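Participant: What follows are several structures.
Nothing in this text is a laboratory measurement; each read-out follows from the coordinates by a stated rule. Predicted, not measured: the structure shown is a model, and the values here were computed from it. Cβ atoms are built from the backbone, for glycine too; each structure is taken alone.
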Structure I
Amino acid sequence: MKIAVVGLGYWGPNLVRNFSLSDNVSQVICCDLDAQRMKQIVRKFPHVKAASSFDDILKSDCDAVVVATPISQHYPLGMKALKHGKHVLIEKPLAMNSKECEELVRTAEDNKLVLMVDHTFLYTGAVRKMKEIVSSGEVGDLYYFDSVRVNLGLFQHDVNVIWDLAVHDLSIMDYVLGQMPTAVSTTGLAHVPGKPENIAYMTMFFDTTLIAHIHVNWLAPVKVRRTLLGGSRRMVVFDDLEASEKVKIYDKGISVNPSPENVYQMQVGYRTGDMSAPRLDTTEALAIEAAHFIDCVANSHRPITDGEAGLRIVRLLEAATESMATRGRLVTLNTPVHL
């Protein structure tokens with residue numbers, strides 16, 4: 001098949017490289033408003049064809065369009081591509097608001113086209129292993145999901161730190177836990193005049209005793225990419241910066257037994273067992289994602305990160321932004337997951 005990549009900034013070249021390496025892609029077409037970027041990509045990947053405009057891509061015989069532009073262009077470019085009969089993969093987040101996401105999902109379904117969002121972390125060996133561990137019941141009853149994603153920069157001008165960084169952790173949480181929060185409380189502040197919030201703390205509540213917390217920050221002296229998942233039987237640590245043993249499973253936890261003499265007194269026992277580090281698939285996540293998109297287009301399969309997954313995350317981002325604007329007011333999520 002033929003695939004077009006629109007937008008050659010930070011992430012676009014990675015998409016071009018991975019689709020170019022696929023045996024199932026006969027031609028990769030690229031397009032960007034910056035002519036110099038186009039020249040650099042064509043020099044680096046001689047087999048890639050440069051298109052003079054997005055309209056030329058729509059008129060071409062390409063089967064799918066990959067949108068890797070600033071978020072403001074995700075909806076208009078994605079919608080045009082769908083209406084021209086092209087399958088679409090859009091960089092995260094899917095769109096600027098849930099209304100745009102809903103329209104993209106509906107248009108793709110009406111036209112029987114594949115709509116996929118680039119939640120890249122879901123295709124890493126580490127996150128897929130976490131999903132496997134939770135689904136198997138090894139963790140037991142879920143207690144908490146706690147994630148930290150901080151570093152120094154890069155400040156964005158069009159989105160706040162939640163829409164830039166937390167989208168990764170929210171997509172991981174959505175995939176691994178398989179359930180949506182019922183309410184969100186978020187606090188955050190901007191420390192650079194004229195720029196959006198650069199630090200935020202996001203807490204999410206569920207119908208069960210599960211609680212989730214995400215901390216994101218553009219203004220940290222160190223880089224941290226760590227997720228803790230706690231359950232009644234096991235605890236899991238995912239550290240993306242570890243060269244090896246990115247996922248560690250701990251046989252640690254507590255047991256609570258009521259006192260026979262006094263129902264209000266609880267006896268808490270602590271269990272400390274072994275730690276294990278499962279073997280992980282080290283294939284580049286974007287290569288797996290590109291292959292998955294190609295397979296979904298070729299065989300009419302539903303992507304793991306489909307349009308509805310993108311919609312769920314944007315609804316969470318909207319609720320978090322609303323809460324942050326009112327200094328942490330609890331925002332209830334009562335919108336149905338499915339359209």
Structure II
Amino acid sequence: MILEEIQKKIEKSDLCALLMIDPTNLKYVTGLTLSSAALIITSSSAHLFVDERYVLMARKLEIDLQIHSGTKSEIKSAMEPVLKEIQGDIGFDGNQISYEYHKKLLQRVPSITLVSSPSFFSQLRRQKNSEEIFKIERACQICENGLMHLLSCLEPGVTEKELEQEIKLFWLTHGADNTAFPMIIAFGPNSACPHWTCSDTPLKKDTIVLIDIGVEKDGYNSDMTRIIFYGDVDDELRACFSHVEEAFHRAVKEAIPGALPYELDKSAREYLDSCGRGAFSHGLGHGVGMQVHEPPRLSPESINEDALQIGDVITIEPGLYIEGKGGVRLEDTFAIEAEGARSLCSLPAKLIEIPV
């Protein structure tokens with residue numbers, strides 16, 4: 001059970017308890033979507049504080065939680081005696097709890113010691129179990145099905161926004177719960193912007209098309225990017241794809257347990273630099289799970305990130321971008337296993353060419 005695993009981690013740490021209010025972490029522990037709640041976990045107990053909107057759902061949980069309910073103001077009061085009983089440091093996620101929340105809590109219970117422990121929280125969901133990886137793989141499959149449908153919709157005159165709405169409708173009627181993030185469908189020069197927003201640009205013959213998409217299914221996300229040459233595309237972009245494809249496959253081979261995220265990113269950049277193409281402006285990849293961007297980060301800023309471990313789920317997504325002409329990025333979602341990185345996408349990470 002997830003709760004029991006967290007309690008074991010608390011037991012081995014310098015903390016005596018955790019205070020959790022982030023909706024994603026709350027859902028991870030309870031399975032409930034709670035917009036406003038709090039969870040206090042010690043090595044031997046767990047207290048869930050919810051207002052009247054969620055109390056019936058909370059009472060149906062089959063995990064060892066003590067449920068405290070009432071109005072929002074009553075919930076804050078109910079937390080006080082539980083907090084007062086804790087003798088030692090209470091860890092909280094400093095990236096999620098605001099200064100005002102922290103200040104008001106200390107005003108209510110001045111005897112407690114609150115310790116910002118973002119690294120503890122960032123590791124809670126990092127290693128995925130087999131059930132979580134299955135859910136991410138399922139999200140990848142639904143995502144791919146949408147891409148295959150979208151390819152059949154490519155025709156001169158169709159706009160990026162029209163394709164965006166088409167694939168959203170397809171996903172929602174074919175098993176997805178939601179899109180994972182604002183998708184990127186970029187034609188021609190638009191694809192040189194790594195985080196392009198879908199526009200009214202119409203598709204023309206002999207155009208590069210970049211599609212970066214993902215869906216959410218059963219609380220877990222997918223992320224993939226493919227490049228389509230719609231007709232003939234100039235030799236420079238074709239050469240860029242060849243370099244990105246090589247950087248992608250090199251990074252996949254290097255993504256083994258024990259590999260450092262920073263070094264993976266550095267290696268991909270150095271290879272593309274050696275091709276005379278410069279480096280991409282984004283990171284090589286990121287963790288994927290209940291959020292589409294989770295630890296670990298694979299970027300120049302991830303020098304202190306822990307080494308890859310079995311159970312990590314990451315993206316690998318090198319790219320090259322030429323302003324005024326177009327951009328190339330290739331991306332899959334991978335599970336780190338004992339043997340290395342296993343793609344959770346079944347569609348080969350290759351160039352897609354559509355003759356027109």
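Participant: Consider the structures I, II: one of them gives 3.7 for distance in nm of label points 7 Å out along Cα→Cβ at positions 296 and 328 as calculated from the coordinates. Say which. Spell out each step's value before the answer.
Facilitator: Working: I: 3.7; II: 2.7.
Attributed to the structure labelled I.
Participant: So distance in nm of label points 7 Å out along Cα→Cβ at positions 40 and 96, computed for just one structure, reads 1.7; which one of I, II is that? Numbers along the way, then the final one.
Facilitator: Values: I: 2.6; II: 1.7.
The structure behind it is II.
Participant: If you work out mean count of other Cβ atoms within 10 Å over residues 56-63 for I, II, which one comes out largest?
Facilitator: Numbers: I: 16.5; II: 11.9.
The structure with the largest value is I.
Participant: Something else: When Rg and Dmax of the Cα atoms in Å is calculated, the result is 21.6, 80; to which of the structures I, II does this value belong?
Facilitator: Numbers: I: 21.6, 80; II: 23.0, 72.
Among I, II, the structure yielding 21.6, 80 for Rg and Dmax of the Cα atoms in Å is I.
Participant: Follow-up question, since we're still on this one. For FRET efficiency 1/(1 + (r/R0)^6) of positions 64 and 232 (r between Cβ atoms, R0 = 41 Å, to 0.05), which of the structures I, II scores highest?
Facilitator: Between I, II, the highest calculated value is found for I.
Participant: For relative contact order in percent (Cα under 8 Å, 6 or more apart), find whichever of I, II sits highest and give me its label. Please list the in-between numbers first.
Facilitator: Values: I: 18; II: 15.
Answer by largest value of relative contact order in percent (Cα under 8 Å, 6 or more apart): I.
Participant: Among the shown structures I, II, from which was the value 0.95 of FRET efficiency 1/(1 + (r/R0)^6) of positions 8 and 168 (r between Cβ atoms, R0 = 35 Å, to 0.05) calculated?
Facilitator: Working: I: 0.95; II: 0.30.
Attributed to the structure labelled I.
Participant: Can you tell which of I, II yields 2.9 when distance in nm of label points 7 Å out along Cα→Cβ at positions 216 and 272 is derived from it?
Facilitator: Working: I: 3.6; II: 2.9.
Value 2.9 for distance in nm of label points 7 Å out along Cα→Cβ at positions 216 and 272 corresponds to II out of I, II.
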